[in-house]
1. With distance in nm of label points 7 Å out along Cα→Cβ at positions 44 and 204 coming out at 2.9, pick the structure among I, II it was computed from.
2. From I, II, which structure was relative contact order in percent (Cα under 8 Å, 6 or more apart) = 25 calculated on?
3. Check the numbers for Rg/Rh (Cα atoms, Kirkwood Rh) across I, II and tell me which is largest.
4. Which of I, II yields 0.96 for Rg/Rh (Cα atoms, Kirkwood Rh), for residues 132-187 alone, as computed?
5. Can you tell which of I, II yields 1.1 when distance in nm of label points 7 Å out along Cα→Cβ at positions 36 and 68 is derived from it?
6. Where does the value 2.7 come from, among I, II, when distance in nm of label points 7 Å out along Cα→Cβ at positions 116 and 148 is the thing being computed?
7. Quick one: helix-only ellipticity at 222 nm (-39500 (n - 2.57) for each DSSP H run of 4 or more, over all residues; to 500) came out at -13000 when computed from one of I, II, so which one is it?
8. Looking just at mean count of other Cβ atoms within 10 Å over residues 124-131, which of the labels I, II belongs to the structure with the highest value?
Structure I
Amino acid sequence: MVILEIKKVSKFFGGLAANSNISFSVEEGSIVGLIGPNGAGKTTLFNCITGYYAPSRGEILFNGRRMNGLKPDKICKLGMARTWQVVRPLAKMSVLENVMVGALLRTSSLKAARELAMEQLRVVQMDIKAQVLAGGLPLGDRKRLEMARVLATQPRMVLLDEVLGGLNPTEAEKIIQLILSIKQKGLTQMVIEHHMQAIMRISDVVVVLNSGEKLAEGVPGEVVKNQHVIDAYLGGEVADSR
């Protein structure tokens, strides 16, 4: 079943097309990797999908519903949540309180929000740090905290924007295993990432953007052999990604 449809989406800033006529669909329960060089339009597309930008042209359908013009809070309530490249927790609140903010989307009960938040902290293996102030966390923990806060909104689909960025190999592996465990629970994910080995490991389908346009789409083994993708983005990394 298709949960997300991107239909000929374009986004213009003045005369510049950050996204141009992009189309693809996402199957429920799958992981779609979104890759491409810096400036390819990946985060702009995320912003269009999640309501931070309105598409200039085209349609975005989530679970069969047209999303154009909806605000981010409404889209989140419909079951789509996202992370950000730059992680900014609520620094003066505890780890638990940060995740409760996400949980309060679904309940007005602080008790229920606390229970849901603790459940998600256990999922990301941060329950032992529940009472720690979020502002003092190292980057790897802040990334997992943000994922817990997103999961606490009880989404049907999550969009992860460079969630591995800046992490050491051990921290990155924890996030990769978390992404795979979330998939086993049936949650749909779209992941922007430059870490090619990780993208090839986790993705069912890879979509490649270049200069705001879709360059290629397919299973990882096909995309990594696509000469246009190699020329535009992969270059010398292609051998290591196979």
Structure II
Amino acid sequence: MKPSISLVASFIAVSFFPSTLTAENLPPTAEEQKALTPAAVLKDLMEGNKRYVAGEVSAPNIEARIAATSTGQSPKAFILSCVDSRVPVEQVFDQGIGDIFVGRVAGNIEDVSQLGSMEFATAAAGAKLVLVLGHEACGAVKGACDHVKLGNLTELLAEIEPAVNAVEGFEANTKNSKNKEFVDAVIDKNVRMTVADIRKRSKVLADLEKEGKIMVVGALYSLQDGSVTLIEE
């Protein structure tokens, strides 16, 4: 007896994709999202990053995901990242359509539009985690280190300069983009200050975190191996 087309498709999915096309590979439903804890969501993202680094990402399951989210969405998290093309956020955490909200702006800063988006994602749409993702060799941070002036970019980079000024232990003539150690320190400091500023500038998010309904965390992405490292507060 010849195998059916559906059986062949299932074999292909299992053979070529580490994660099969099952209900487990669909975005969370409203009920599933509600049952999640912030810690569980963070663990899920970090495990997804391990799969990404290992080259064992899940099957995209695009058609099923589009169908599942056509009438609504219940994402698990909001990730604020830089616009850098080398940091494809959904892929970095092995997430798909309907899994996460993503806000992107050069230097991963928390401007008013990003804060409002985070408040929508959590208070209105039920996401359980806000993660600020900085990355190695960030061009925006380098620009801020060198005090670059260029149109509207000037104002954006001014948002990163507090992190530049807060980094200590470097001679004045070494505090520039040519000093990798200094740039790395500013990248780390910028993420930490962004996390702190999110809590300071948004009572909505701060209250949700105090109530244990969400977590606000920072992390750094390595361009060398694709790994994400959480920043300890």
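1. Values: I: 2.9; II: 2.2.
Value 2.9 for distance in nm of label points 7 Å out along Cα→Cβ at positions 44 and 204 corresponds to I out of I, II.
2. On the way: I: 25; II: 21.
Label of the source structure: I.
3. II
4. Comparing all candidates, it corresponds to I.
5. Only structure II yields this read-out.
6. II
7. Details: I: -9500; II: -13000.
Corresponding structure: II.
8. Structure II gives the largest value of mean count of other Cβ atoms within 10 Å over residues 124-131 among I, II.
Readers should treat all values here as calculations from the given coordinates under stated rules, not as data from a laboratory. Values in this document were obtained by computation on a predicted structure and should not be read as measured data. Cβ atoms are built from the backbone, for glycine too; each structure is taken alone.
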